[in-house]
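Structures given as structure tokens follow.
Just so you know, all these numbers are worked out from the coordinates, no wet-lab data involved. These figures come from a predicted structure and were not determined experimentally. Cβ atoms are built from the backbone, for glycine too; each structure is taken alone.
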Structure P
Amino acid sequence: MNPVDPHNAATETLYLAGGCFWCLEAVYDRVEGVVDVESGYANGPVRQPSYEQVCSGDTGHAEVVRLVYDPGRISVRELLEIFFVIHDPTTLNRQGNDVGTQYRSGIYFQTAEQERVAREVIAELEASGKLPGPVVTEVLPVDNYWPAEAYHQDYFANHPDQGYCAFVVAPKVEKFRKTFANRVRPG
């Protein structure tokens with residue numbers, strides 16, 4: 001996607017962690033109303049961590065996507081409804097075979113409204129009884145965000161036939177397309 005000014009008054013920014021950032025980036029790149037998606041690391045104390053450091057599990061960071069979105073075209077609620085369909089919010093520090101604190105489920109907000117909506121959506125999801133267990137998604141203010149290395153950006157778009165992309169990322173993208181056909185970006 002094209003870089004945008006994240007300080008543009010017409011956009012807002014939200015950070016989501018739900019396993020490998022390649023999966024989340026591939027889905028949100030296709031969401032109508034999302035202006036920019038960037039893979040990165042958040043909510044750990046180490047400054048400017050590398051992928052290798054984050055993968056060690058020692059930095060405290062989660063793999064995240066930074067979503068810059070137009071709230072006039074898509075709401076926080078809609079972004080989170082997609083989020084809770086494309087990952088399992090009931091597994092602590094794990095998504096499929098990706099295991100470690102860096103793969104935790106998290107919503108890292110910048111505004112009180114984002115926090116309110118996140119907590120509301122989680123409460124509704126838990127009350128629905130549709131999940132196999134309690135939601136373990138942490139909801140915290142974003143802290144110490146750092147963009148991932150250039151080779152992680154647009155990874156699925158650049159490597160669709162790579163094994164992980166073909167067998168893990170692609171099914172999540174397809175699930176998004178089927179479940180949220182009305183939110184798929186044209187083209």
Structure Q
Amino acid sequence: MQEKSKTATFANGCFWCTEAVFQRFKGIDKVYSGYTGGKIKNPAYREVSMGLTGHAEAIQFEYDPTVITYKELLEVFFTTHDPTTLNKQGNDVGTQYRSAIYYDSQEQKETAEEYIAWLTENKVFDEPIVTELKPLDAFYRAEEEHHVFYNRNKEMGYCQYIINPKIDKIRKHYQHKLKEEYTQ
């Protein structure tokens with residue numbers, strides 16, 4: 001019997017970048033850009049991007065744990081951003097760009113705690129990991145123009161200079177785990 005799909009919610013900088021990375025993996029479906037971890041209901045991009053709501057730009061997606069495990073998702077999460085910079089990813093600065101894992105089960109929480117401890121013990125990063133680990137409260141989907149952004153705007157400067165290197169990195173390290181249409 002196949003396990004039913006599960007949900008994961010991550011914040012690791014601009015959601016355009018994060019969505020572009022995770023949607024390319026086998027076993028991941030329905031990736032949505034959005035907002036979580038803030039103090040108001042139904043925030044809008046303008047408010048969030050100005051740092052007015054306390055929300056992080058995040059993604060939420062469904063995944064098949066028989067194809068890709070939560071631990072493997074964490075590996076991709078930590079490989080594709082800098083979890084040692086507080087409220088900053090590259091040129092994106094503010095609490096809305098924080099590194100955070102929003103868990104929806106005790107199993108996800110424990111897996112994330114164990115993985116962060118392993119990364120720390122093995123000194124994978126030169127600086128301490130500042131990734132927040134919090135229970136998922138509400139996730140608000142971003143406005144439609146933010147969904148599948150990279151795929152629709154590959155020629156945009158931001159996509160070429162910021163997102164393309166992340167895509168190249170996952171192709172190099174995870175080629176065997178990528179959906180066929182994204183391997184080249």
Structure R
Amino acid sequence: MENENIKELATLAGGCFWYTEAVFLELKGVHKVVSGYIGGATENPTYKEVCEGNTGHAEAIQIEFNPQEISFGELLELHFATHDPTTLNRQGNDIGTQYRSEIFYHTDEQKAISEDFIQFLTQEAVYPDPIVTKVTPATVFYVAEDYHQNYYNQNKTQSFCSFVITPKIDKVRTYFKDKLKS
């Protein structure tokens with residue numbers, strides 16, 4: 001099956017990477033999701049440094065996917081359905097530039113798809129407030145510390161996971177059934 005080897009990258013920021021990683025791991029065509037940091041000035045930032053808000057990085061996920069199984073546009077659809085793209089530097093109780101909504105594109109095609117999708121959502125008035133999601137060229141992506149990887153699946157009983165992430169996973173399983181791995 002030669003199509004299984006086709007892979008592209010998508011890098012998305014939409015709040016805490018613990019829950020953004022968890023929802024994308026559910027999707028057919030997604031081979032790997034890595035939590036990390038992008039968009040800042042500090043080389044090799046740590047979680048503590050990023051959380052202090054002084055590095056300029058966003059908590060983000062880098063998705064390795066097969067575009068013949070799931071398109072970049074479909075990834076964006078899920079991204080916008082599972083975070084609030086109208087709050088500047090905030091997702092729920094998480095406040096700071098590290099929790100911003102941003103799409104870090106890897107190709108001109110991803111840039112165009114992102115801009116068109118945001119324009120569509122705006123024209124259709126999908127959200128009551130303006131979308132503040134930035135569309136920015138991808139820069140160096142720094143992989144987060146090991147304990148952040150696959151966080152939800154390793155900590156489902158933790159209160160944050162139960163109250164914040166599980167409802168997002170349930171939403172994905174309800175509204176995106178046809179895109180799920182199993």
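Quick notes
- Between structures P, Q, R, the calculation of distance in nm of label points 7 Å out along Cα→Cβ at positions 109 and 125 yields its largest number for R.
- When distance in nm of label points 7 Å out along Cα→Cβ at positions 45 and 133 is calculated for each of structures P, Q, R, structure Q gives the greatest result.
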